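S.K.: Once you scroll down, you'll see the structures, which are given as structure tokens.
Bear in mind that the values in this text are calculations on the coordinates, not laboratory data. Predicted model, so just to flag it, every value in this text is computed and none were measured. Cβ atoms are built from the backbone, for glycine too; each structure is taken alone.
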Structure P
Amino acid sequence: MRIARVFYLVLLVLPAIFPQDFFSMEEALFNYREVKTLDLSGTDLGENINQITRLTNLRVLYLRNCNLKELPSIIFKIRHLKELYLSNNRLSKISNKISRLIKLEILELNENELITIPDEIGELINLNELYVNENKLTQLPRAISFLTQLKVLELNSNQLEKFPWEIKSLTNLEILKLEDNKIYEIPSIIERLQKLKTLIIASNKLSQLPVKFAKLKNLLLLDLSHNEFQDFPKIITDLSKLQVLVFNNNQLFILPKEIENFKQLHSLEIGMNQLSILPFEIGKLTRLKILEVHSNHLKELPIEIGYLVELEVLHLRHNLLEKIPKEISNLQKLKNINLKNNNISNEEKEKIRLLFPKVIISL
């Protein structure tokens, strides 16, 4: 009897410890008191969706890939909802009733047809994460400045021509992604985003950065690839905490000696530029694990590359190298070297293979 009672109690407690996800309205309605997460992605919502308010404990709702042109109005009555996922639908607008979901913390609107976001989004004062990638936005509503709890904002693959100045009040923002837009300038107001750790603004039309950019002292990852930089913006060498810098596919001709300031840098990607030399100061990036300088015009490497003793990945394909310095033998943690499409002789290739018998080498 005692064992049976314990087993019964366990059955009662388990759903609270490990909440179950439900994948149909029928199943959810049958267990309506237990439903905290409901995933109806890829389904025809049908009439049962109108009973969703019976799920009084519902906190997370997935409606991805449901071919929705508009959101069912019943959704706005789930006042306790914390997470709403609406990616890969056909939404061209969001109702101003969105403001009723006052407890919402995560809102995902990726891969829709949104041209605008309603001002009422500014009333979602508990929102922590907002994803509006792959839409048709040309600007943001002013009211977005009221989302002061926002930590993640993703606006990749839209039609923004200007940096959204409306985000200047989002001082808790840690992740900002603006990849694949048409932004040609970053304003000085970006200095207000002091908590920013990740900034991805690749595939835009940037050619310079404001002086105030150096105020982003907590930045850990910066991606400026696929832009129009001809000169390396020295101002970013003041970002002493930076760990990942991606600068592929620009028009850089030279790296400044100030790159030695990147004492915490783990990954440096500067492929597809116009570099013909690397400064000897690169040897001071002693925490570097990944170095990618492929598709440039390098004819030789500085011997100081031998100081990068933590390096694991070295990609130098598509350059003009004829040999590599003997000091590279110091890089005992190397796992992968790519030297394809250079001018390295067969004799030199054999020397490299003998230096690193256990390393994956592409020659």
Structure Q
Amino acid sequence: MVHGEAFSRPLSRNEVVGLIFRLTVFGAVTYFTIKWMVDAIDPTRKQKVEAQKQAEKLMRQIGVKDVKLTEYEMSIAAHLVDPLSMLVTWSDIAGLDDVITDLKDTVILPIRKRYLFENSRLLQPPKGVLLYGPPGCGKTLIAKATAKEAGCRFINLQPSTLTDKWYGESQKLAAAVFSLAVKLQPSIIFIDEIDSFLRNRSSSDHEATAMMKAQFMSLWDGLDTDYNCQVIVMGATNRPQDLDTAIMRRMPTRFHINLPSTKQREAILDLILRNERVDSHVDLQEVARSSDGFSGSDLKEMCRDAALLCVRDSVTGYSEESPCEAIRPIKQQDLLKAINKMKKSKNATNQGVLMHVALD
């Protein structure tokens, strides 16, 4: 029989130390066990570790040192763009000289020559820039050249980066976008196809999506916004009518990248064919007039089809034992054939003919 006095007697010093030690070990084992289980059931854990390694590599490449980042900022930093890795410059864009000049004056110049504008709030760079227009007209190409030539940090933000299975994590990632941009300023946050991310809000939106949009807009231009902060959000879309009105208000600088005119198409063709073998009798003015309604992307594809016609003619009639010596230059008729082929494809698509094709 155990007497009650045995439970009421005070513990000795060794017993207290032993009890504290056992509780500490038990707590540590429990903590690390739960942490291991959470990491094991998290399907995005591997991607987060890879994103952190990619972020550290990019930070070293762009010369960012002594900047401490949180776990969420590391996830966003994995989408930083190294200017040295970009192969597109302003000289690679033809037919958009007016847009490029305005972009340099309104966006890039206030960042590079900040000392000239620091005493004026009217001359600060805009908080948002919108590039809109039909597909294939050079919106993303302008963004790539901006990342190369702007001389500031460039974050290529993808909407999928801000989505997470855990409740509240999307808002933290949205906040990390701007906290990272502020730490690395001057910086540009680029969102391609921005209409898919920040489209019109409605009562049918999911709660997590609505909260993420609200958080994004609040940090973009809300009560806590610093007017001296050099963070610009640049978006590209071919459906500006789908953007929320609050987003349009935050993007006062807008550039309409429309289908190229005849003169612009001639400049684009000259740029595309500059380093190719082209017959001296090719009239780019006539080709430009014949390609009415073509975008810059259509013109590039059309020139590729014309070059393939040269390859086809050069290869035909030759066997493996007697290969052809060289591919003939691109001629006027090659370009005109490619234009007719492209027009048939565009007409079939516009008339909805392809909607009835079986996709087996």
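S.K.: Out of P, Q, choose the structure whose coordinates give Rg/Rh (Cα atoms, Kirkwood Rh) equal to 1.10 when calculated.
M.R.: On the way: P: 1.10; Q: 1.17.
Matching structure: P.
S.K.: Of structures P, Q, which gives 20.4 when mean count of other Cβ atoms within 10 Å over residues 76-83 is computed from the coordinates? Spell out each step's value before the answer.
M.R.: Details: P: 16.5; Q: 20.4.
Matching structure: Q.
S.K.: Can you rank P, Q by relative contact order in percent (Cα under 8 Å, 6 or more apart) and just name the one with the largest value? Please report the intermediate quantities before stating the final value.
M.R.: Details: P: 6; Q: 17.
Greatest value across P, Q: structure Q.
S.K.: A further question follows. When helix-only ellipticity at 222 nm (-39500 (n - 2.57) for each DSSP H run of 4 or more, over all residues; to 500) is calculated, the result is -15000; to which of the structures P, Q does this value belong? Walk me through the intermediate numbers first.
M.R.: On the way: P: -2500; Q: -15000.
Value -15000 for helix-only ellipticity at 222 nm (-39500 (n - 2.57) for each DSSP H run of 4 or more, over all residues; to 500) corresponds to Q out of P, Q.
S.K.: Could I ask something else about it? Using distance in nm of label points 7 Å out along Cα→Cβ at positions 212 and 284, single out the structure from P, Q with the greatest value. Provide the component values of the computation, followed by the final result.
M.R.: On the way: P: 2.9; Q: 4.4.
Looking at the calculated values, the largest one is Q.
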